[in-house]
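Just below sit the structures, each encoded as structure tokens.
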Structure I
Amino acid sequence: MRIKKMGLLTDPGAGRGKLTMMLEAHHGRLCIVLYLCGVVYFALLAHEHFSAATYFSENALLPGLVESEYDEDHSAKKFLVELKDEGSRYPDSMPYSWLLAKFGQMGLETYTHNFTLEYPLGPGSQYRGKNVYAILRAPRGASTEAVVLSTPYRPPSSAHPTTHPGIALLLSLAKFFRRQKYWAKDLIFLVTEHEQLGTQAWVEAYHQASSGHPGVLKHGDLPARAGAIQAAVNLELRSDRISHIDVKVEGLNGQLPNLDLVNLVHRLCAMESVRHTFKNRDNANYADPWRQWSYSFRTMMSMVFTQATGMTNGNHGLFHRFGIEAVTLEGFERRTAGGPPMFYQMGRVVEGICRSLNNLLERFHQSFFFYLLSATDRYISIGAYMPSLGLMCGALLIRAFSLWLRMSSEESAQASNHESNESKDEDELTKEVDQKEGNINDDKFVDEKIEDTTEISEKEESTISDVKEKLGLHGGPVLVVVGGLVLAAHVLGVMAVNLPVFVTRFAVTTWNIPTVDCVWIGSIVFSVLLVGAATIIARMVAINPDVPILLNIAALLELATLLLAVAMHNFSLALVCGMLCTPIALGIGTFKRWWLRGAVRILWLLVHPLSLLSLAVLLAARTNFPEESLMGLLSRTNLAARQALLLTVVDSLVYGSWAFNVAAGTFLPTWLLLWVAS
């Protein structure tokens, strides 16, 4: 009689074919190839063979189909002279009465909007502001839809370039539009105070919704509203004699306006012979394919770096989250002397934009909301650029799967050893049974063998159970340790998100330290403590070699998931993080030599959120100040990095920006897990 034992149905070593074994043996090369393919593929997208020419998906826009009639350029010049004189009387504030009077003389509904900012960091300072807006009711509509023309007011004492020419053009357009009878949508003329803060407060008050932290920005109420806002155009003209118009599209959290609106602006600028650029770069037509690709690639990467910050580069970006398509037209002063003012051409451009928007029968929906621009007339759609990030995330997933296969192989090897011991015991038992076949009815013999078999089975089951418990396959201590580390890392991430508010309220009131220094020093101290604690924990859990492997698997899966999730909203941020973090994450736990493992850990320190912020600021300083010495660059980087971190925190509390929350609440915990696994 032969006693056999049934194999486990959940045996991880079962079904290991050639493909699985090949993947386990060559996964390192495959991951490197996938990463390089992703980088090269993305770089090739700037080539004209991989990008596409822009076109209009919404036929109702009908750009330039009607003859422009704008003729109030002389009024714009007059308004500019008066505004400069009025602004000199109010060097630190906006001339509310003058603006209200001008809008009122045109027969428009004029209103003011008050708002208050409770500064969220420190002891609680309070800032007040006021916006001025006017409404032109549609004579051919029922005030169900509206279009916004806005411009920020910058007093003479402002550090930013003046916007007086933009306000003068806005007033002249209001005067011209008031005489027309074809408007089917309400027109709102908005002049905001305190830059983006005024726009955010007005948009929140218009929709009665708060985007930032509760109680920080008190948007107040509007005395009057128009219809549902379909689109917005923000004017930021620095001079009446402009060299070109730069079209800004990047909004808060990486949101972009519908591509049809962007195409509309560029098309009308071209029709009116107004020089128009994207990222202050004209379209290039080089005969050399390499030069053409290089130029387009730099333009595309400029958009990537701007979008990756998650910050808006104009007031238009605050409209996007409310489903309002918006762009900013920034006019730069002509450096060469001479030339007539550009009010006439710019007025015709804005008139054409408003008349095209007036033709819309529904919201923008047909064209792309996710795209990259390599020129003013070429784009890369989401279907073209997503595979590049998918290849990088695929490398992370394959690395995690290969680590799991390696653990399964170790378990299979240990299980095989136990099975061989089991077969030997069974053979010995069978021989004894065969030798005493004639005594099979001997009850004593049968009882002894049954007891022996039971003891062997119990020992085997106990041994296999110990192996599985060690590997954490049945909720053993390894999974408990790994799960606890993952949970602790994310709890620390939540603490990091709330750290600036806590630190500033305590340190500013107690030691009277500037807010910018509190946030910077507090973040550095917190990060150093986390790295030190993570290093100690890594040495403790290294006693069981399965803990770092399982932790590495969990962190790689989380990093890949995080990149793909972020890419759904801000592809540029996910791409930059993926390019920097993927090759280093693939090297964690790969090398056996101590100096290679140390090099990987040093590189991983360089992709810490604070390190990435400092490196980005250093790169920007090097680009903008190429003549600066090394010490000068480091000094600029130190000051700029402090301010950048503070602005990121403030944006998250006031405007609802996700950049700081994503970095501190999700990326930092993943970084810590991989640091422990390294």
Structure II
Amino acid sequence: MNLRIPVSVLVFLLIQGAAVAQQAPYNVTKTSFSTDNYNEFAPVFHRNGLVFCSDRGQAVNSEGQAVVKMFYVDTTAVKKKARLLSKSLKSKLNDGPATFNRAGDTIYYSRNLVVEGNFKLLSTYRNKLGLFYAVAEEKGWGRIREIRFNTEWFNITMPSLSHDGKRLYFASDKPDGFGGLDIYYSNWNNGYWEDPVNLGPEVNTEFNETYPFIAETGELFFSSDGRGGLGGKDIYVTKEKADGWHTPVWLATPMNSEYDDFGIVTTAEVNEGYFSSARGKTVDIYHFTSEMPQVWFAQAQKENLYCFTVSDTGKIEVDTLSMQYVWDFGDNTKMTGTHVRHCFPGPGKYSIALDIVDRATGKPYFRKQTYDIEIVDYDQPYITAPAYAVAGDAIQFDAMKSYTPGYTVTGFFWDFGDGTQKTGAGPSHTYARSGEYDVRLGLTLRSQVTGDVLKRAVTKRIRVFDSRPQMESWLANRPAPAADPVDLRQFENVLVRGQYSAEDEFMKEAVFQVEILSSKTKMELSNPIFRGVPVKYNVKEVHDPVTGNYSYVIDQQMSLMAAYPAYREMVSVGFLGATVRLHVLTDPAERELNVLKRNYGVMTDTYFDTRNRLVTNAYLMLDQVVMLMNKYPGLKLEIGVHTDNQGAASTLERLSQTRAQVIVNYLINRGVAASRLTARGYGSARPVASNATWLDRRYNRRVEFTIIK
């Protein structure tokens, strides 16, 4: 190192052997306000210019070194003449570096903790550097206060405030660090600065990491003499990620040199800025511009998904011999099956429905699921380009599928992984050699709300072959990629709204009703439209207070398929719009009765022996019914008994009537008033299954307890 920088200035910086080298070139020139005889360093933007540190015209400390003060220069002026920033911030020892809040009316700066007294005594090793802040007043800076974690045991210096003012970065030789000076940050929370946090080994080394600068876009620049580099202190950049910090990137020459380079400040786009360097006779401030946009950190591009699986849970049993599952995806596509895979045309909003369709009529029988979804692309830059190409062929790249909601793209930057960089939304590029290349697309973005600048980038790998036959052969022989099915409702970029699941409703106390009509207005049950309903059915009105609809139902069953015979009969007599709906019971008596039917069953085989006498299960059930009738004294029940079709219709009707009366008689004997009970034998007139098999016939032999009032 050709120049010794005063120890009291604490010029320590960053470099790492494992760091990534950056290839983008810079144009660097020495600023006109830098001098040949004094040191100028650590610039920071303020108002129309820069605030920086300099030892020009200052006193010498006990080590024979000049102390430094903060100066301001208007970089927009024709003659860029520096002046002392503020007399009120000037002390006998070192003042600076500094950082400002976004409005420019609060300054955070470094200085020695004790500034009053004998100059030589103030220059002792115990008079450490700390952080202070002041606010702009009419005649300068005032209300100077120190940060709460200053201490006489170690130095805290070189502050840099984040764009939102909520995080303060600084350098410190705290004993809990990794060695030398490390970079720390403190978060502003509930009116005070929290305890410092070390950035960790991704950034800090056993040597010195100093002069942090946090850019508006989130990149953290710093200097280090512990990472290799060209010599002395070099400038690096990193960025915070979910699990720590990115590997620091070394800034290319001529930004870094064999001398000490440190104290950088940049615009949000990093297309212009200033930094300090000892590459001349003294430490000076240099101005730089970048020939290409600067985007260093990228994540692997996520591929947008539009193909998903959907499935039925099977909680409601469906006879697939007479029914089929039909999915309507809201994009003019329908598919059948309990588990299907569908590809949507792209991002957007879709309404999905799963209907159980009657194979005989082709009409919807029951709606099982409905939900509105919105498929959104990943919030990221997006590279549209082939994954495979041939050397010498032009490849078209496109960034127009980038999805960055809330931001406007202000710039495109491409790095093709072969040393070539371009700008623009749709460049073309030709690879000269075969190989695998990681293409990087960077976007500069501006918030549509705040105007803040953000930078984001992705990478996509492209494989380049020597010839087209080689590429085609490789593609033909490669193992087919496994297509992992992605459940529509589990994918992170599918927003599900307005979801309805009959299975979820069924887990409540619910029954299946055959609906023959639905109306926005109330209809009288004497309306001629109901004349076509067979006399064995009673039309019942059900009002939905949520939708305001009136439903007119003629049958109610505990299982979906048990309602099918009544549904088919209604369709056959002209109610072509008949369907089955799930009705959640809200009346307490209905809910309790439904629980009893589920617990004890409704098949007559569990109520009667062959001589039409009640059996044990029947007594258990009927005693519970007695308790229910006593609990709800206004309740009236119809006891309906049904048979299979094995026998003459008149015989079966008499049998069912007899059994219904047996149950009613038992309830009367247990104290239930006869006026509250109705015995009705339906015989085989109202089956719930086909009677084709022994099991179907058993289902048809049943007892129904129906609340009629």
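Assuming 40.6 is mean projected area of the Cα convex hull in nm² as calculated from a single structure, say which of I, II it is.
I
Can you tell which of I, II yields -3500 when helix-only ellipticity at 222 nm (-39500 (n - 2.57) for each DSSP H run of 4 or more, over all residues; to 500) is derived from it?
Numbers: I: -19500; II: -3500.
Computing helix-only ellipticity at 222 nm (-39500 (n - 2.57) for each DSSP H run of 4 or more, over all residues; to 500) on every structure in I, II gives -3500 only for II.
Who wins on distance in nm of label points 7 Å out along Cα→Cβ at positions 66 and 618 among I, II, i.e. which is largest? Present the calculation step by step, with values, prior to reporting the outcome.
Values: I: 5.6; II: 11.4.
Going through I, II one by one, distance in nm of label points 7 Å out along Cα→Cβ at positions 66 and 618 is largest in II.
Starting from the value 9: which structure in I, II was relative contact order in percent (Cα under 8 Å, 6 or more apart) calculated from? Intermediate results must be reported in sequence, preceding the final value.
Details: I: 18; II: 9.
Only structure II yields this read-out.
All of the numbers you see were taken from the coordinates with simple rules; none came from a lab. Note that the structure is a prediction, hence the values are computed from the model and not measured. Cβ atoms are built from the backbone, for glycine too; each structure is taken alone.
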